[in-house]
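Structures for review follow.
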Structure I
Amino acid sequence: MFDLKGKRIAVVGGSSGIGEGTAKACAEAGAHVVIASRSEGKLKAAASRIGHGVETATIDTRDDASVENYFAAAGRFDHVVMSAAEVRIAPVKTLTVAEAQTAMNSKFWGSYRVARAAQITDNGSLTLVSGAAAVRAAKGRSLQTAINAAVEALTKGLALEFAPVRVNTVSPGVVETPIWSGLDDARIAQIKEMAKRTAVGRVGQPEEIAQQIIACMTNRFMTGSIIYLDGGYLL
């Protein structure tokens with residue numbers, strides 16, 4: 001459906017989950033893809049699963065120099081995707097300010113660093129990933145709501161500032177990713193039960209989010225858009 005033949009694409013956070021799904025879809029559409037994350041081991045495993053058209057880069061999105069040095073040396077990309085994030089979900093009263101700042105540094109400031117450092121061709125794109133929590137708050141998730149809302153607000157400003165590079169954000173609902181391996185059975189059951197109450201009646205898959213991210217790359221009329229891809233979670 002999508003033709004990315006010959007395009008050079010960086011997927012930051014491409015070693016697992018939505019990022020890996022996006023990198024795989026881009027490679028299958030003919031792109032040359034760089035997947036980047038902090039873990040060399042995870043990068044190698046993801047590259048093996050993707051199987052073709054991919055190279056790896058070690059970047060720590062929490063660190064200014066790491067991001068700036070990589071993109072300064074890497075040259076221009078046609079499209080850049082930022083999906084890397086490490087956000088602890090917990091009530092505000094149980095999180096220290098330092099823990100909250102660490103979460104903000106990972107997802108919001110990580111997105112800011114990538115946006116600032118990446119060199120993108122004119123009419124190319126930058127796609128960020130937020131989350132439906134940005135517009136649907138839930139008890140115990142105040143920080144998650146704030147961080148995702150900040151990413152979405154940043155998108156609109158960047159779309160004006162970076163033109164003719166297009167900037168969009170995809171905001172997923174409940175998606176099954178490797179992070180679930182760290183959850184206990186009761187929490188996974190709770191998530192699945194919540195997903196059953198959506199219009200589609202199930203959790204999403206990384207490849208479904210990847211389809212929309214690629215649409216953001218290829219639709220040259222799309223910029224400053226926040227696309228809620230949540231299976232009806234927000235209805």
Structure II
Amino acid sequence: MKQVFKRPAYIKKTPFRYCPGCGHSLAHRLIAEVIEELGIRERVIGIAPVGCAVFAYDYFDFDMIEVAHGRPPAAATGMKRTLPDSIVFSYQGDGDLAAIGTAEIVHAANRGENITVIFINNATYGMTGGQMAPTTLLEQKTTTTLKGRDFKTTGYPLHVAEMLATIEGVSFIARTSLDSVKNLLKTKKMIEKSFRYQMEKKGFSMVEILSPCPTDWGLSPKKSLEWLRDKMMDVYKLGVFKDAYHT
């Protein structure tokens with residue numbers, strides 16, 4: 001019997017506009033499946049910023065808010081404190097969270113805000129043309145590092161998960177990947193845990209997800225997955241970096 005792709009209940013029928021091979025659509029599916037399985041749709045509020053992540057409001061079939069570049073943790077803080085029974089999550093790219101939004105994410109974590117953060121790391125500024133991001137690898141070529149990133153002028157790749165894991169207010173930090181079925185299943189498990197911790201009022205949680213960007217990497221979808229495994233995962237190790245409630 002021929003298998004037919006079925007969208008999760010909380011993904012709209014709007015066709016995805018993401019580039020072929022982009023990981024955003026996979027991340028959307030996993031988030032929607034978790035929300036459906038937890039039965040929390042009526043309580044969920046998602047927050048998306050500027051960048052490719054902003055298209056999330058077109059696809060998620062629950063309440064979504066668009067906010068200024070880098071400001072989702074601030075908006076999530078206000079929303080969660082105003083509506084404490086809601087389940088609030090931000091959906092952010094690396095140019096947003098790790099660059100212009102660095103202050104917001106660090107201080108939301110430090111305050112132990114009871115929110116969930118989904119952080120998509122594709123090592124580039126996706127929407128604006130593939131410029132260098134804080135997460136760009138050394139020697140990686142982008143539209144603003146034509147000869148490859150050089151630490152002498154632009155510093156080193158920023159390890160957000162490891163950095164936030166040192167903060168006392170954080171309850172859960174993990175890094176996963178979208179490169180394989182095995183890692184997709186692990187990603188879903190980590191997303192579910194981050195939502196459960198919020199539901200149990202355990203504080204700030206973040207799941208960093210390594211995601212391919214074939215267009216800006218100048219690779220085919222298949223080659224982009226190979227590059228993610230061979231290059232990104234060597235720099236950004238997968239795993240759980242903090243779980244304050246693990247027994």
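Name the one structure among I, II that distance in nm of label points 7 Å out along Cα→Cβ at positions 135 and 199 of 1.2 was derived from. The read-out comes from structure I.
Which of I, II yields -14000 for helix-only ellipticity at 222 nm (-39500 (n - 2.57) for each DSSP H run of 4 or more, over all residues; to 500), as computed? Only one of I, II returns -14000 for helix-only ellipticity at 222 nm (-39500 (n - 2.57) for each DSSP H run of 4 or more, over all residues; to 500), namely I.
Any read-out appearing in this document is the output of simple, stated calculations on the displayed coordinates, not a laboratory observation. Computed from a predicted model, the values in this text were never measured in an experiment. Cβ atoms are built from the backbone, for glycine too; each structure is taken alone.
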